Structure I
Amino acid sequence: MDDDAFLDRVAGTLAALPRVEAVSLGGSRAHGTHGPGSDWDLAIYYRGTFDPQHLRDVGWDGHVFEVGGWGGGVFNGGAWLTVEGRRVDVHYRDLDVVEREVARAERGEFDVEPLLFHLAGFPTYVVVAELAGHRVLHGVLPRPAFPAALRRTAPEVWGARADFTLDGAEQHARAGRVAQCAGLIAVAVTQRAHAVLAGRGEWATNEKRLLDRAGLRGADDLLLGLAPEPEALLAAVAAARALGTA
């Protein structure tokens, strides 16, 4: 089965699940940057209560998580599946939550939620960014532009987070604690990258290419070969503060 037929079949199956009002394609396949082995990233937008058992009953191999199984918040769970030999990730999206975050983003408001595998956390406006960049396969979804208010507030919030994180890195640097210092520098530079992109009015849905897009890949050089010497570590922290602030 070719890719178009595969996608149509899978998306149609998801769209038929109870309470699902829309299905979208995200990730590299939505943007045409995928390779032959790339995952299929699909989101199901539901209204009210979604029961993951309906997805399990489809019979696809893999693991279907409960709603909230990925920590709660806006990123509220999904499934890791294998369908006809292809890897398919399904994300749950509560339309009431998404619409709330669209309205908050228009006012320049957002929160940052902890999420595994994300250094800087997960800004709640990511679900708005998904609407802007996803390809809608079933149903109707809005396609919001980057709000002017968010472009003003997000750089300030992310910049303040980066500064506080580097304050902590500096304390570890003075004590010669390499692991903690390096880890906090990595977090701070990622936070700064969010600030840079928000200042440009550019959406970011994950951290994979965040540093490259923000022009902060130079952070790699700061972390390579760090030694447990306070002076060297403090110099790395100072260099990290300068990244992305021009």
Structure II
Amino acid sequence: MDLKDKVAIVTGGSRGIGKKTVELFSALGAHVYFTYNSRRDEAAEIAEKTGSVAIQCDQKDKDCILNIVDSTFDKKKRIDILVNNAGITDDQFFAIADITQWYKVLEVNLNGTIYWSKSVCKPMILSGGGAIVNVASVSGLVGIPGQTNYSTSKGAILAFTRSLAAELASKNVRVNSVVPGFIETDMTEKMPRDIKKQNLGKIALKRFGKPEEVAKVIAFLASDDSSYITGQKIVVDGGLTATTIF
């Protein structure tokens, strides 16, 4: 995979999958701009290590998103890649959940993806094409108790990916999704031990995935090596959804 001189924006790049994506993209020669919300020190360390640019931005702030895209395009005269990675969970059983939990998760995960994608459409078209990679989740494919808000946001991202791919194909902009399963991130670290053990037993490969394993798939979809792939989802879950009935 070669991303030399490609201009990439990665959201949520200060930890987990986003961090490994920033590191890999930078190693592959891309000019990387990544966002973070609150982890300023971690973001600064990654930026210094990789030569990337860290920018604080709230996923709910449409003006901030547009400003980042516009300033990046003005500076580099092109935008080649967008990775919509930033996301949150706020798990609770639907019957007792506060509706504000729904709005918060959908606003960050789904609407944030929509805001960023909308903002890069014109710059990518003016650049002669590009690649958008949306990070979804197996929660968008199967039912997981306590994650109705998260599952809804990620399932909608998969539908959004297919339709946007169909719209932008004629402009040489490809849109795909990566669908991680249980990955060793801060989100899974918070899981109770018994829940971790239960989920581990459902995975065909009998281990949680590593963030860099997802980042490599993202890099493939962002590179010209996947030039004939659009509107697709690639599941990176160690065989979880292939062998499990939830």
Entry that produces 1.8 once distance in nm of label points 7 Å out along Cα→Cβ at positions 42 and 82 is calculated, selected from I, II: I
Computing Cα extents along the principal axes in Å, for residues 58-185 alone gives 56, 37, 21 for which of I, II? I
For which of the structures I, II does the calculation of mean count of other Cβ atoms within 10 Å over residues 162-169 return 19.2? I
Taking relative contact order in percent (Cα under 8 Å, 6 or more apart) as the criterion, which structure among I, II has the greatest value? II
Structure responsible for 105, with volume of the Cα convex hull per residue in Å³, for residues 34-121 alone calculated and labels I, II on offer: II
By the measure Rg/Rh (Cα atoms, Kirkwood Rh), tell me the structure among I, II with the highest figure. I
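Each value in this text was obtained by applying a stated rule to the coordinates, not by laboratory testing. Not measured: the values here are computed from a predicted model. Cβ atoms are built from the backbone, for glycine too; each structure is taken alone.
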